[in-house]
1. Quick check on the output: 66, 46, 34 is Cα extents along the principal axes in Å, derived from one of I, II. Which one produced it?
2. Using relative contact order in percent (Cα under 8 Å, 6 or more apart) for the comparison, can you identify which of I, II gives the largest number?
3. Any idea which of I, II comes out highest on distance in nm of label points 7 Å out along Cα→Cβ at positions 82 and 202?
4. With FRET efficiency 1/(1 + (r/R0)^6) of positions 50 and 210 (r between Cβ atoms, R0 = 35 Å, to 0.05) coming out at 0.50, pick the structure among I, II it was computed from.
5. Which of the displayed structures (I, II) returns the greatest value of distance in nm of label points 7 Å out along Cα→Cβ at positions 114 and 266 on calculation?
6. Can you rank I, II by distance in nm of label points 7 Å out along Cα→Cβ at positions 98 and 154 and just name the one with the largest value?
7. helix-only ellipticity at 222 nm (-39500 (n - 2.57) for each DSSP H run of 4 or more, over all residues; to 500) was computed and gave -11500; which structure, I, II, did it come from?
Structure I
Amino acid sequence: MTVLLTVLEQGLIFGILALGVYLTYKVLDFADLSVEGTFPLGASITALLLTQGINASVAIFISFIGGMLAGAVTGLLHMKLKITNLLSGILVMSGLYSINLRVMGNRANIALFNQKHLFSTSLPTLLTIVLVVMVVKLLVDLFLKTKFGFMVKATGDNPQLVTTLGVHIGFVKIVCLMISNGLVGLAGSLSAQYQGYADVTMGTGTIVIGLAAVIFGEAIFKKSSWILPTTTAIIGAILYQGCTALALQFGFPPNDLKLLSAAIVTLALALNHYHFKVTLFKKHEMKGGIRDVKDPTTEQNFLSEHS
């Protein structure tokens with residue numbers, strides 16, 4: 001029972017991380033590796049503020065802002081200096097390692113066991129996490145339903161179409177990266193308070209966790225159109241935590257957990273690829289060919305509705 005509770009709590013926290021990765025990887029079609037630096041940034045900011053006696057809610061909010069600033073740097077490197085998305089993320093991730101050390105006073109880790117934090121209240125830890133995740137998910141869903149959220153989706157699907165509307169693609173990408181990394185910083189803040197410490201290396205492998213959650217959830221609920229992608233990302237994070245916990249219970253070496261994460265992502269990608277090929281084959285058999293997904297009439301309708 002304790003293991004299951006831990007899986008739910010940690011999985012929900014990583015669910016917020018998965019939401020951030022979902023915005024960049026699936027919606028914006030931007031491979032952002034800076035999350036491995038943003039996650040410990042949120043944790044280090046929270047650790048610093050909590051040790052200074054700052055309220056936990058304020059610390060969480062500032063961690064979110066810190067993540068947004070890091071995302072803005074990634075976007076500016078990509079759009080203004082024309083650096084590729086992968087390299088932009090790597091540069092920010094590398095720079096954040098030193099910044100995180102500076103934030104924590106050149107210490108590799110800070111213990112928070114004796115500090116008042118979000119989970120030291122009378123509310124059960126799981127209930128607190130569920131409430132936070134529900135609020136974050138609701139806000140993300142509302143954002144994606146706005147006109148700007150629709151522009152983010154269009155930028156990932158068809159940037160040329162967005163350009164014809166007179167919308168600056170660079171601005172859309174930067175804002176989306178800011179929101180995404182803000183969510184990752186928020187997840188790092190919650191993780192530090194939940195685990196009772198902040199460590200400069202706690203972001204290692206977070207991009208794999210986020211990808212595993214997004215892809216794993218999408219692969220499992222591929223045919224369930226009534227489930228929102230944000231929901232599948234959170235469920236995927238819980239399932240990922242369940243897989244790692246189950247592996248540890250069966251004696252899987254902790255040092256090999258990263259290998260397990262890579263295997264889960266590979267398996268999920270393989271399932272998606274197989275499903276995609278089967279779908280194309282069925283369409284080809286039924287219609288005698290594969291129709292181009294870009295329908296000119298659809299683009300004309302889009303232009304008329306949003307011009």
Structure II
Amino acid sequence: IGGVLIDSIKAFVPGHITGIFEIHDQSADPLLQGSRGAGVSIERGVRTTVTIEKSDKPQHEIKINGESLKSAMVSERVLQSFLSLSKKNYRILIEHDIRVPIGSGFGSSGASALSLALALNKGLELDFSRIKVAQIAHMAEIHCKTGLGTVIGETYGGVEIRVKPGAPGIGVLKHIPIKNHVVVCLHFGPIYTTNVLSDKRIRQRINELGGKLVDKLISQPNSCNFMKFSREFAEHVGLISGRMREVLRDTDKIGLTCSMMMLGESIFSIVKRSRIDELREIFNKYTSSKESIIVSEIDYKGARLL
């Protein structure tokens with residue numbers, strides 16, 4: 001950026017797809033808010049680079065995929081949380097390299113918040129624990145209403161059941177051991193989480209069934225049930241669009257259970273490697289864009305500094 005460089009730090013956080021969830025956002029304490037649910041972390045995600053320089057007055061710039069943004073709500077919130085804990089002034093450049101569709105159920109805001117928090121913690125030499133850092137990211141997401149259980153899922157990676165709601169360190173999750181499977185997605189477009197989380201009717205439908213299906217999955221944890229219960233949940237919530245419905249009819253015919261990503265106009269499945277091509281073939285019928293089909297390994301490492 002041009003001043004006296006203190007440090008440049010990189011962090012990576014996997015993308016995350018939620019299949020089932022139950023909203024828990026009534027507590028006055030954001031650390032206790034979140035969701036019970038189930039999801040999967042993927043190797044496509046967000047890499048954040050933070051460049052820190054000495055400065056007379058605090059300055060910052062946020063870039064997403066190379067473009068400067070006037071407002072990046074969640075990242076701003078995380079940055080202010082860290083700056084309020086630091087005594088000095090800095091000039092900070094934040095660069096998010098987001099390798100998943102934004103606003104479409106891939107957990108991009110949670111991954112941006114968490115990767116930024118990890119990088120700032122190191123760069124500003126605050127030495128907070130991993131849990132404390134993840135809690136700051138969780139609170140930013142809760143405040144901005146961009147997600148509930150994404151940050152805790154992305155912190156640990158893998159295929160998780162969020163047994164008890166809350167931020168990392170408070171919420172509890174269990175992992176479903178799944179080997180030799182990959183995640184295949186077809187992305188049509190965004191659904192804005194904020195709108196859904198504030199719609200009374202949709203909230204009611206989510207909470208009518210979400211918790212019950214989480215309980216069923218806890219007692220029978222495997223990839224087959226994860227997909228089956230996710231689909232049952234999506235059908236009940238009722239946000240499946242016309243074009244998503246057509247895709248689901250086709251995938252049902254070949255015996256591959258797909259569901260809707262929560263929350264985005266996107267379809268996903270966790271499949272054995274041997275079935276990737278069959279699924280890709282169906283998805284190809286519904287899009288001419290190569291970018292719309294995402295095939296990704298499951299990320300078992302979770303959030304990390306690079």
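Just so you know, all these numbers are worked out from the coordinates, no wet-lab data involved. Everything numeric here is computed off the predicted structure, so don't read it as measured data. Cβ atoms are built from the backbone, for glycine too; each structure is taken alone.
1. Numbers: I: 66, 46, 34; II: 64, 42, 34.
For Cα extents along the principal axes in Å, the value 66, 46, 34 is produced by structure I.
2. Working: I: 32; II: 26.
When relative contact order in percent (Cα under 8 Å, 6 or more apart) is computed for each of I, II, structure I gives the biggest number.
3. Working: I: 4.1; II: 3.1.
Going through I, II one by one, distance in nm of label points 7 Å out along Cα→Cβ at positions 82 and 202 peaks for structure I.
4. Working: I: 0.90; II: 0.50.
Source structure for this number: II.
5. Numbers: I: 4.6; II: 1.4.
Going through I, II one by one, distance in nm of label points 7 Å out along Cα→Cβ at positions 114 and 266 peaks for structure I.
6. Working: I: 4.1; II: 1.0.
For this comparison of distance in nm of label points 7 Å out along Cα→Cβ at positions 98 and 154, the top structure is I.
7. Details: I: -25000; II: -11500.
It must be structure II, since only it matches.
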